[in-house]
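Alright, structures below, take your time with them.
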Structure P
Amino acid sequence: MLTVRPKVAELTFQLYGRPLHPELFQIYKSRRIERGGYWAKVDITGAGHVITWHYQGFTLTEVAAAAHHPLPKRRRLLFHRLGGERKEQVECRGGIVYQTTFQLEPADPAIFWMFQEELAREGDRRGLLHRFDSSGRLAMGALSYVNIETRSRSVLVQAFHTFPDDSAIVKSQSLIRLP
């Protein structure tokens with residue numbers, strides 16, 4: 001199966017106060033962690049990622065996906081098209097705090113390829129890495145890398161998604177803290 005990314009201009013960043021059905025996404029790599037009474041599942045998808053975090057009956061789901069991807073609107077807490085840099089904070093019930101920073105970073109092609117090669121080299125050793133097929137225009141396909149750091153009262157997820165056809169990198173860092 002060919003696994004090529006959509007155009008970077010089509011991407012959105014969304015947060016839900018509910019779980020989303022896994023069958024809504026083409027999942028290429030996945031990891032689940034449990035710590036301090038919460039669990040988190042991180043999936044690398046065709047356009048980006050899905051992070052599902054659950055604690056005592058409360059769920060947050062972060063999605064980086066294509067704008068045309070059919071996702072529900074019910075209990076959607078954030079919706080932004082990717083472009084530039086953005087910071088958000090959502091205070092949830094029970095004192096749970098979600099903070100995120102995400103950005104679309106166009107890069108000079110030489111810098112982009114250095115970053116892409118470094119990510120390919122280091123990503124296999126730490127975190128979750130998926131290599132996408134080339135779109136045919138360039139020799140190397142896109143990469144998605146997700147790093148998860150857990151503490152007993154928080155989880156930090158850093159994600160990097162490359163888009164070789166656009167010489168662009170999508171970076172996100174999300175922190176979910178218990179009170």
Structure Q
Amino acid sequence: MPANNPLTNKLRQPLSFDTQLQSFPMKFHTTWGLFSPREVDEGSRLLLDHVDIADNADCFDLGCGYGVLGITLAKMAPNGTTIMADKDFVAVDYANENAKLNRANNAKAILSNGMEQLKDEKFDVIVSNIPAKVGNEMLTIFLQDALHHLKPNGQFYVVTINGLRQFMKRNFNETFGNYKKHKQGKNYTVASAKKLS
């Protein structure tokens with residue numbers, strides 16, 4: 001049983017904030033221990049500003065956290081289906097709660113290390129806010145799995161810290177045969193690659 005301490009009891013309470021993403025008013029419940037729990041991070045906002053998406057797109061949010069990217073994509077593509085995945089069960093619980101909270105009925109979160117739990121699903125758009133310390137091996141798996149799970153002409157959008165920009169360019173070109181830089185901000189870069197066949 002956790003200690004009954006007024007400070008820790010307060011810290012255990014879920015956090016909540018309101019924001020606007022792609023013209024949608026949104027509300028998120030989060031908790032300490034999840035990425036950027038008090039506000040939508042700068043990288044996610046930058047990525048959402050540069051995603052080109054049809055209203056019937058099927059989307060996948062890789063490493064969804066509490067659901068910022070995936071839920072916004074689900075709102076932008078109400079006639080498609082969005083799957084969000086995270087290896088943290090707490091993040092998955094919050095992402096599903098936030099999908100309900102924001103009436104994104106076409107979005108659901110699953111517990112998965114990368115795309116391991118997917119079967120033969122194919123997507124028009126895959127997005128990821130790549131963690132700075134993801135490691136080369138896991139990133140290689142992400143890229144190969146994204147290529148496999150994209151429909152022809154589907155796009156994999158990432159936002160990374162600027163320090164990973166050249167690494168992503170090289171690896172997108174090696175895996176997909178193409179690379180497009182959409183925006184380089186002060187701290188983050190948004191880039192994508194397209195599945196050409």
Structure R
Amino acid sequence: MSEVDKAIATQLQNIQAKTGKALHELEAQMLATGLTKHGELRDYFIKEMGLGHGDANTLVHILRKTDGASMADGLDEEAILTSIYTGTKADLRPIHDRLMVALADFGTFEVAPKKGYVSLRRKKQFAMIGPGSKSRVDVGINMKGVDGTDRLIALPPGKMCQYNVKMTSADEVDEELLGWLREAFQQAG
């Protein structure tokens with residue numbers, strides 16, 4: 001089980017302890033509301049169960065199976081990549097592919113496709129790759145002890161990654177980017 005999966009499992013255990021209800025009971029309660037929109041259901045759990053925003057948000061995603069892992073469940077990596085890089089985002093696939101070829105030289109890591117991006121993990125996630133818009137691929141990088149730059153954009157605390165690099169061309173898979181990713185790979189251990 002990855003660190004992210006462990007964190008979600010712990011969060012769900014804490015939600016059940018706080019509410020005094022098992023997940024199947026929370027699901028039945030959610031269905032009984034008649035609400036259909038994610039935000040309405042999240043707000044319901046905040047108001048009625050006293051959950052914080054993050055716990056309520058995660059709970060709704062898990063119960064409705066709209067979290068990235070659930071939505072990718074049962075699909076192979078190629079099917080997920082095809083769904084991510086389709087339509088107006090199809091031209092971005094060569095950037096993704098070139099980056100993955102370069103990363104293969106780093107060593108062994110897990111590729112965990114989600115609904116809209118791919119998570120790369122060792123003991124913990126070290127990078128995320130996916131379309132940031134119809135004209136660019138975003139590479140989220142998890143590492144510590146590195147100063148941000150104009151290209152390596154430092155993100156605020158609480159984000160899934162500490163840094164983001166925006167790419168519009170496969171030519172941007174260069175030594176600078178690979179150096180940051182190598183550092184993140186090594187730190188993820």
One of P, Q, R was used to calculate helix-only ellipticity at 222 nm (-39500 (n - 2.57) for each DSSP H run of 4 or more, over all residues; to 500), yielding -14500; that structure is R
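Supply the structure label, taken from P, Q, R, corresponding to distance in nm of label points 7 Å out along Cα→Cβ at positions 35 and 171 with the calculated value 1.3.
On the way: P: 2.2; Q: 1.3; R: 5.0.
This figure was derived from Q.
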As an exercise: FRET efficiency 1/(1 + (r/R0)^6) of positions 11 and 163 (r between Cβ atoms, R0 = 25 Å, to 0.05), calculated from one structure in P, Q, R, equals 0.20. Which structure is it? Q
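Every read-out reported here was derived from the displayed coordinates using simple, explicitly stated rules and does not represent laboratory data. Predicted model only: the values in this text are computed from it and were never measured. Cβ atoms are built from the backbone, for glycine too; each structure is taken alone.
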